[in-house]
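Alright, structures below, take your time with them.
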Structure 1
Amino acid sequence: MKFISEAGFELLIPTHDKRYKTGNAEMKITNTSNWSERHITYACGLGTFGLSKGIITKKGVSGRLGSILTDLDLPKDKRGYKDIYEYCTMCGLCIDRCPAHAISIEDRKNSSSCSNFLNKVMEKHNPRYGCGKCQVSVPCESEIPMM
């Protein structure tokens, strides 16, 4: 990142910016933000969504994403898909892996059910917060699954 600014280009890390917000105190919603790494990944042509609402990239669904915005002109990746769920085979294995029973073929992931489960995990294991079982031991864990 330092080389970008030293070369005279602007850059911004959305999650480190003072305008970045998570949750909505008025509505008592905690699992929201005004920036989505998953959606920017999709928009940039790097992956599509799965039933669990995770983004499936060439490296799979199991991982962390981050973004940097810059005015540096970079070569574009060619988008290899046309549909928002194209890399998901709808095999349903993430449904079986979800301890919150928050995923279904019909409705995909119910974020409220997932969040309620995670809140119970945090009560018991504070400060640890998370699960990710829907992203491991599934065909899309580390690659785009074969269709």
Structure 2
Amino acid sequence: MENKKILLVEDNPRDVELTRRALQKSNVTNELLVLEDGVEALKYFFGEDDKGGCSIEDLPVVVLLDLKLPKIDGLEVLRRIRDNDKTKNIAVVVLTSSSEEKDIIASYNLGANSFVRKPVKFTEFADAIRQLGLYWLILNQPAPNGGRKT
């Protein structure tokens, strides 16, 4: 699991802390990079004016993406991730408090790999994060080179 980075795009400090605690409780020691809004996420991936951004080697193995983000919402971040050759094959898990059918449908239509509603109780939240970590970091086989031709 070494060098497999997790990117959490979440503006709620409480949910960020709960995610950190849940990962630690599950002995997931991967680097957790936290970005607080959609603009930060897009700058991380694509840089200023879509020039630059992180290298292919620095791409996360999974993105945990909230939908209700300031500046640019999670659905737009997801759309931009899927529209770019560098990032289109990254696993994106929508991790949100929304259970609205329109958000679920929009997320899957834009290419989300999974939609998970944040449980209210910490024990349930920790279990959900543990299961996400086990699946996306250990069981899932990502596309070689992010699915890009070499």
Structure 3
Amino acid sequence: MLPDIDVLGFWFGIHYEDFWGHRGFTHSLLFAGVVATLALVAGLPRALSGLSRAWLWLYFFLATASHGILDAMTNGGLGVAFFSPFDNTRYFFPWHPILVSPISLTRFFSGRGVAVMQSELIWIWIPTGLLAVLMLVLRRAFPQVSPKSKKVTDE
């Protein structure tokens, strides 16, 4: 949800289509890279057991970048500035199956908000859940054996 911090700009007179406007810089790939780097430097100063810092960075990058990717598949708004600040052109993907969410909290908690949640359930949450289950099944079917966990026995 961090990329949507840009909606606060509306309170400060920042227009939707501006650099700091909604789906502008905070939805860019550069912003995703900055967030991934800050997450590692500030939040995880050393690697976790079994995960290199490069994999952790990639995870945080993809988690943040996926927000803009999903927004580019909605049926509303002005598009996503993926390449900001180098190019502030807004992009949509040709396929728009996800209903655009109302920005206002009062409109979000309405019939329109329910329709958006149903759309996100179908196009985001169910596929994500299925992918997670598939990954668990694959991890159990093909366990990784690390060199440290191998038992060497002399016979």
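Nothing in this text is a laboratory measurement; each read-out follows from the coordinates by a stated rule. From a predicted model like this one, the values you see are computed outputs, not experimental measurements. Cβ atoms are built from the backbone, for glycine too; each structure is taken alone.
If Rg/Rh (Cα atoms, Kirkwood Rh) is computed to be 1.10, which of 1, 2, 3 is the source? Traced to structure 3.
Taking mean count of other Cβ atoms within 10 Å over residues 71-78 as the criterion, the top structure among 1, 2, 3 is 2, with the largest value.
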